[in-house]
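Q: Just below sit the structures, each encoded as structure tokens.
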Structure I
Amino acid sequence: MNEFNSGKANNTLFANTFTFTICFAGWLLNGVLVTFLVDNQVYNWTAIEVGWLIGIPVLSGAVFRLPAGILTDKFGGRPVFVILLMVCAIPMYLLSYVDSFWTYALCSLGFGLAGASFAVGIAFSSIWFPKQKQGIALGIFGAGNAGAAITTLVGPGLLVYLTDGKTNLEGWRMMPQIYAGVLLLTAIMFWFLTENKKPASSNKTLRGLLSPLKSIRVWRFGLYYFLVFGCFVAFAGWLVPYYTNVYNLDLATAGLLASCFSLPSGVIRAFGGWLSDKFGARQVMYWVLGTSVVISMLLFIPKMDVYTAGKGISAKKAGEVTYVSDSRIEVAGVSYELQGKTDALSNVEDRFMVFPARESWQQPKVKVGDQVSKKQLIAEGKTHIYFQANLWIFATLAVLIGSVWGIGKAAVYKHIPDYFPNEVGVVGGMVGVLGGLGGFFCPILFGYLLEGTGLWSSCWILMLVLSGGCLIWMHRVIQGMLQKGSPQLVREFEEAA
């Protein structure tokens with residue numbers, strides 16, 4: 001019986017996936033907790049400070065992924081995972097005693113190490129499965145991303161319960177204590193459910209383990225992961241304040257909709273692994289990046305209620321104004337009909353609107369007795385443009401792009417055991433570092449974009465640029481590979497085109 005079919009392999013995959021889910025839930029705690037503390041004026045933090053607090057745990061989890069991957073390749077996943085869980089439980093517990101931005105940030109830096117669990121689990125899962133099944137196995141493991149949905153779905157209700165319906169706001173301090181206890185229990189469970197195993201490269205020196213990082217391919221995979229994972233992590237936290245501010249939703253409803261973004265993205269990752277095994281990771285990535293470009297463009301359009309200049313009326317010849325009303329103007333015997341204002345956009349907030357709506361009208365700029373010259377503007381045009389940015393359409397598009405990124409996460413990591421079969425830990429760790437940095441930098445960039453533009457939807461501009469950049473780079477690399485491998489075939493295609 002091969003390793004894939006063995007009970008040990010399946011038990012290890014289950015334990016890795018469950019543990020990663022718990023770690024991910026703790027890793028993204030700040031998206032809900034910081035929003036709760038700011039909305040209820042427990043702390044008076046700015047949008048930029050909120051962005052930093054959401055990003056700091058992501059940073060520490062990202063940076064530690066490389067050493068965590070190296071340690072897993074060297075010593076095996078079982079001891080590394082258990083020690084990581086126990087270490088993260090300490091600052092998570094201490095978070096319940098903080099009283100300022102800086103102490104909160106310091107504890108966040110500590111429990112953020114839970115994000116390194118991804119590098120440990122990827123390396124420890126892949127070693128138990130044959131190459132032809134690693135795509136779906138790593139996809140199943142990556143479904144632990146759904147841990148983000150646990151926090152966004154359960155967190156708001158738990159905070160309301162712990163604070164006695166927000167009448168005792170200091171009750172929030174119980175939440176990190178509960179999370180710390182869950183981390184410790186998970187560590188005990190993982191120790192008893194798994195058996196340690198190390199790859200063939202475990203005897204290499206540190207320099208030998210790091211040698212694959214010289215390949216530009218590793219950094220290209222990292223950029224893809226910066227988008228499909230880092231931006232997923234960023235929005236898993238950022239969508240909570242996004243919904244509360246743009247659509248005036250309460251924290252519980254915002255958390256529910258944010259979990260609708262996180263949960264499918266995590267679960268569908270297993271499907272992404274199957275697609276990558278069946279059709280190839282490169283083909284899947286083309287689809288993922290192209291779809292990301294299109295949806296980012298749609299999500300960028302902000303809610304608008306704009307009044308601007310429209311088409312006016314100019315005098316056809318000079319003369320005296322003899323008649324003026326809301327519907328007609330007469331100048332030197334020439335009559336000009338005016339477009340009147342209607343109620344087309346009355347009560348627009350109460351309607352379900354998919355596309356922008358527009359209303360135009362004209363109003364006089366002259367009065368009876370005025371002398372006007374030829375081509376002088378006698379009636380100015382007004383245009384009212386309203387775009388609802390409907391909540392349910394936005395939420396649906398957000399779920400779609402999150403799901404597409406979930407498929408992309410599996411496709412990126414399908415490449416790694418194909419190109420680096422004995423260095424999955426270190427390469428996966430480095431790719432995970434770059435992806436995690438996306439989760440750190442993006443909320444901070446979102447905060448600065450919001451401050452600079454005043455638009456919450458400005459964060460989707462960054463997604464459009466990143467998606468387009470990744471798609472262009474990947475296509476150019478593939479073109480180069482085709483040119484190098486079969487230049488005559490490429491020339492024939494170009495001539496035919």
Structure II
Amino acid sequence: MKSTLLPALAAALMLAASPFAAVPRQPNLLLVFTDDQRWDAMSVVQREQGDRARFPWLRTPHMDRLAAEGVRFRNAFVTLPLCAPSRAVFLTGRYNHLNGIANNRTPFPADSVTHSTLLRAAGYTTGYIGKWHMGNQGGKRPGFDYSASFLGQGRYFDCAIEVNGVPTPSQGWVDDVTTDYAIRFLREHRDRPFAMMLGYKATHGPFDPPERARDRFAGEQARPVPNLASRAIYRGPADEPATAAKGGATNLGYFRCISALDDNLGRLLGALDELGLAEDTVVVFSSDNGYYLGEHGLGDKRSLYEESIRIPMLARYPRAFPRGRVVDEMVLNLDLAPSWLDLAGLPSNPGMQGRSWRPLAEARPVAWRSAFLAQYFRENTFPTTPTTVAVRTPTAKLIRYPGHDEWTELFNLADDPYETRNLARDPAHAGLFARMNADFDREMKAVGYLIPDYADKPGEAPARPTKKAKKQP
């Protein structure tokens with residue numbers, strides 16, 4: 001026995017020391033993110049909510065598959081709930097008062113340091129496909145080896161796609177088309193590590209699904225929730241939407257678009273399986289912000305209540321992440337860039353303000369954030385929503401409106417998850433108010449909060465979207 005084991009052991013040691021020994025490849029990185037998808041607009045969440053589910057009839061089997069095969073971050077948030085600013089945070093890992101994007105009309109600074117620029121320098125092939133929406137910025141997407149994208153909001157059908165900046169006609173539903181481009185990218189770059197972002201137009205208005213999804217959920221209605229009757233504190237009665245959803249009839253087009261994009265998520269996962277890439281690919285699914293469906297008398301997403309800042313986030317990496325893991329710590333869009341660098345084995349970038357959630361996903365002990373700052377900068381094209389800044393902890397939220405102390409809001413989320421009872425001036429909650437103010441001041445200082453020069457100024461004429469990318473401030 002001894003004479004058999006020793007030669008085998010020696011051979012194994014020599015192989016390990018050999019420069020030709022097999023070394024695990026860096027993982028591929030794939031982010032699929034939607035537009036305006038609420039955190040609870042997934043059937044896995046609706047089932048979990050049980051009797052509290054607002055849309056129990058919603059079905060998203062491929063999102064559910066990702067959750068079952070990977071990690072679901074139950075408390076994921078954006079730091080500014082608006083399309084272009086959130087996308088800039090996903091790219092840079094920096095707050096919007098520092099990364100050059102505070103609204104939807106500004107092109108992304110061409111010299112920005114992003115996860116893509118750093119991964120490219122480390123040998124990754126990088127691609128951006130789908131909705132970009134930084135003003136009307138065109139051309140090859142900055143920092144990427146390849147892009148197949150469209151101008152501004154594009155359109156749901158027959159949208160022209162700029163392939164590396166060259167306009168190319170297309171036919172069909174735009175998210176079907178961009179999924180085709182994404183699968184082509186996977187096929188062409190399967191033999192070396194790649195990092196790809198795929199931005200869907202759905203489920204942004206006008207909620208125009210493809211023919212296959214036009215009759216899904218027919219006749220269904222959203223259930224009522226307690227905060228439908230809680231008007232946003234900064235809005236007067238005259239500002240309320242004429243037809244705020246009251247829990248009955250809802251815009252099924254919104255959910256039909258979600259269902260149709262879920263079809264495409266299934267196509268992507270199928271392509272990874274077919275190409276033998278699933279084990280080596282980190283797939284992250286998320287959204288650029290949430291969306292109000294009548295809560296607080298609101299539509300759209302601007303302002304900092306839960307329905308706006310809270311997003312879906314799923315992550316699957318079969319080589320390292322446990323199946324079906326649920327994480328309750330607060331993760332942010334700010335964290336994607338440092339997480340990707342960490343997963344790729346690259347050093348953290350000192351300019352990034354997020355944190356890698358890799359240890360959370362891998363079920364390793366880690367000291368995590370106890371609070372984070374959220375922000376929104378007033379846009380002259382949407383003057384009814386003021387500049388807003390908030391601090392959120394796992395159990396409470398303090399919202400402030402600069403120049404309007406009378407609007408300050410304090411919510412005990414543990415007892416009031418729908419944010420219906422403002423405790424800011426309740427003497428019985430003075431202790432909570434003091435603690436949250438301390439958290440607020442600490443987070444403001446930690447992130448270097450300021451209202452940037454590139455944010456809209458009250459009284460300025462609403463600016464049109466621009467195409468030229470300025471350098472990062």
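Q: Determine which structure produced the value 21.6 for mean count of other Cβ atoms within 10 Å over residues 111-118, calculated from the coordinates; the candidates are I, II.
A: On the way: I: 30.2; II: 21.6.
Structure of origin is II.
Q: Another question about this same structure. Looking at structures I, II, which one was Kirkwood radius over Cα pairs in Å calculated from, given that it came out as 25.1? Kindly include the intermediate steps, with their values, before the conclusion.
A: Details: I: 25.1; II: 23.2.
Value 25.1 for Kirkwood radius over Cα pairs in Å corresponds to I out of I, II.
Q: Match the computed value 4.5 of distance in nm of label points 7 Å out along Cα→Cβ at positions 287 and 311 to one of the structures I, II, and report its label.
A: Working: I: 4.5; II: 1.1.
So the calculation was done on I.
Q: For which of the structures I, II does the calculation of helix-only ellipticity at 222 nm (-39500 (n - 2.57) for each DSSP H run of 4 or more, over all residues; to 500) return -21000? Don't skip to the end; give the middle numbers.
A: Working: I: -21000; II: -8000.
Of the options listed, only I reproduces it.
Q: Computing distance in nm of label points 7 Å out along Cα→Cβ at positions 119 and 231 gives 2.4 for which of I, II?
A: Label of the originating structure: I.
Q: If FRET efficiency 1/(1 + (r/R0)^6) of positions 175 and 343 (r between Cβ atoms, R0 = 30 Å, to 0.05) is calculated from each of I, II, which structure is the one that comes out at 0.70? Can you show the working numbers first?
A: Working: I: 0.05; II: 0.70.
Going through each structure in turn, the value belongs to II.
Q: Still on this model: Compare mean projected area of the Cα convex hull in nm², for residues 183-414 alone across structures I, II and report the one with the greatest value.
A: Values: I: 22.1; II: 15.9.
Of structures I, II, the maximum of mean projected area of the Cα convex hull in nm², for residues 183-414 alone occurs in I.
Any read-out appearing in this document is the output of simple, stated calculations on the displayed coordinates, not a laboratory observation. For clarity, every value in this text was computed on a predicted model and none was experimentally measured. Cβ atoms are built from the backbone, for glycine too; each structure is taken alone.
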